[in-house]
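No value in this document is a laboratory result; all are computed from the given coordinates. Remember, predicted model here, so these are calculated numbers, not experimental data. Cβ atoms are built from the backbone, for glycine too; each structure is taken alone.
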Structure I
Amino acid sequence: MKELNDLKMKNFIKNDFACILFYVEWSQNCINFIKILEDLCIKFSNIKFGKINLEECIVSPTECKVASAPTLVLFKNGKRIEIIDRFMDKDKVIEKLNKLRGTSENSR
């Protein structure tokens, strides 16, 4: 999973599917979410995964309407298609990523 900043995010989400986690380092829910997404990076190789530290970046969270951490934002071709503003277990994340890809296949 790639660490992003305000400048890198726009190019990162421009094409294809992208999944961005907005996080803070001190939150256990954020740490757990990062571990889940790092595991899913391999299983969902057609989705780009990134993370943005809310304490270091201001523009991207504001543009994406992120108000809390953790928040997961799903993009398709640069357009935000879903915001998940709470921690989710791995199965729920898989369900959301399958929806993003437009498939119902189980990728466990």
Structure II
Amino acid sequence: MTPAVRERAEQALALIRGGWTQGSSWRTKLLPDGGLLNSYCMLGANFHAACMREDRVYRELVDKLAEVIRAQYPELGSGNPRSDGVVIDFNDLPGRTKDEVIAIYEKVLAEEQ
């Protein structure tokens, strides 16, 4: 993994740790004190970490996330050949937890040390 992809993965993971969502790239919630709480799906966090553009680093990270998901959850990769589809299917699966999403990012980062 290139240093740029590693940095992007770390940035996306930090966003997800701050708030995770399903069924949308990201959500913003107004808090009672007037502050905002942002939550992100896996692709949304990557997109925001990429300053809202799909570049080479974005694609490489999505491909790496999909590779790890396919290895751990082979049933998710069978019907969707596109990396972003695999990541979306994993993120949005009913019953999926934030901890499971975080574990995928941690595995991506651990594999490349």
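Upon calculation of helix-only ellipticity at 222 nm (-39500 (n - 2.57) for each DSSP H run of 4 or more, over all residues; to 500) from the atomic coordinates, which of the structures I, II produces -18500? Of the structures listed, the value fits II. Source structure of the calculated read-out (distance in nm of label points 7 Å out along Cα→Cβ at positions 3 and 75, 1.9) within I, II: I. For the structures shown (I, II), distance in nm of label points 7 Å out along Cα→Cβ at positions 11 and 59 is largest in II. Computing Cα extents along the principal axes in Å gives 36, 30, 20 for which of I, II? This figure was derived from I.
Taking FRET efficiency 1/(1 + (r/R0)^6) of positions 35 and 51 (r between Cβ atoms, R0 = 25 Å, to 0.05) as the criterion, the top structure among I, II is I, with the largest value. Kindly point out which one of I, II the value 2.3 was derived from, the read-out being distance in nm of label points 7 Å out along Cα→Cβ at positions 19 and 99. Here the read-out was taken from II. Structures I, II were shown, and relative contact order in percent (Cα under 8 Å, 6 or more apart) at 27 was computed from II.
When Kirkwood radius over Cα pairs in Å, for residues 27-66 alone is calculated for each of structures I, II, structure I comes out greatest.
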